[in-house]
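Quick heads-up: structures coming right below.
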Structure P
Amino acid sequence: MILWINGAFGSGKSSVAESIKEKVHTSFIYDPEQIGYFLWDNFPDELKRKNNFQHMTIWREFNYKILSYIYENYSGVIIVPMTIYNKKYYDEIIGNLLNDGVLVKHYILAASKKTIIERLVQRGSPENGWEAQHIDVCINAFNTDIADKKVLTDKKSIDEIAIEIISLSDVSI
């Protein structure tokens, strides 16, 4: 099973993924951003698009193929903490996995804009930085284009959120 933890930048995806991994001993965290960093490190500047590797078709193709491979060859739970708010990109990765019969449980960590900005600042990001500038776009996309199961996080601890996702997914601890 793949547990995809989505949400606006700063919503707590990585922290929740780590908490789930601690609780589900047969689990693994796969970070799609690492493919983006690899592409950034190995592509000429002319091939980089708008400082967002998600806009690169090859990034989406690699992640779809890698997740397919891991799913076919790993018996544990694959935890993917990654913001994807573009419906086309969602379809190219998560949609294709689902079409292939891969069991993907997709959750959106939802919080108020105020809470998300507070979390970003706590982790050292600027209040008006790139992540904060994309909060409204993410919230809108998660209310319209990608409206999967939302987990409200405003007044919950990381562990409470992780336990809720584990419970919703029928995963054994």
Structure Q
Amino acid sequence: MSLKILIKKLYYSLRFFGRDIIVDPSAFISRKSVLKTVGGGKIRIGKNCEIHDFALVLTYGGDINMGDYCSLNPFSILYGHGGVNFGKGVRIAAHCTIIPANHNRGSENVPLYRSGISLKGISIGDNSWIASGCRILDGVDIGNNVIIGAGSVVTKDIPAFSIACGVPAKVIHKQNF
């Protein structure tokens, strides 16, 4: 093992001491990013991942798993609530929001803030690219090799080898292999 890898392993061990955060020493985690376990849950960052300045990664009781070679760019928000799983090579552009939770509807007798939340989770397949400013909502499964256009709001599953965009996001092209 190289000296550089040993130093990074020690640095990440100290930076995330006492928290359920596992970072492969080959990963780059900006000092200006925030990774926290809040209310339980774990964070696992794979090999050669990059988390850039001002990215926010909070568990809120759920697990967050980033496969190898993933990137989370500046000002993106990633919450864990119901669980988030990235495959390998997932690219998340700047200013994206990924939240695997949803408020339950209130009623005449129960206000929204007391009605609870649903936690279905979010999965993003290998080699997918989420362009700038996207919102990925709870319960969504994005297949392998998918491109989500900038500014899109993903509310439903997107099949593998698709390009989707819009509010709500709709598949505009599907590659058949």
Query raised in the report: Can you say which of P, Q returns 21.5 when mean count of other Cβ atoms within 10 Å over residues 82-89 is computed?
Result: Q
Query raised in the report: Which structure, out of P, Q, was Cα extents along the principal axes in Å calculated from, if the result is 46, 39, 28?
Result: P
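Tell me which structure, out of P, Q, gives 12 once relative contact order in percent (Cα under 8 Å, 6 or more apart) is calculated.
So the calculation was done on Q.
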Query - Read-out helix-only ellipticity at 222 nm (-39500 (n - 2.57) for each DSSP H run of 4 or more, over all residues; to 500), computed value -2500, structure in P, Q - result: Q
Report task. For structures P, Q, calculate distance in nm of label points 7 Å out along Cα→Cβ at positions 2 and 74 and state which one comes out highest. Result -> Q
Query raised in the report: Ranked by Cα Rg over 2.2 N^0.38 Å, for residues 66-113 alone, which of P, Q sits at the highest value?
Result: Q
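From P, Q, which structure was distance in nm of label points 7 Å out along Cα→Cβ at positions 34 and 58 = 1.9 calculated on?
Corresponding structure: P.
Every number in this text was worked out from the coordinates using simple rules, so none of it is lab data. Values in this document were obtained by computation on a predicted structure and should not be read as measured data. Cβ atoms are built from the backbone, for glycine too; each structure is taken alone.
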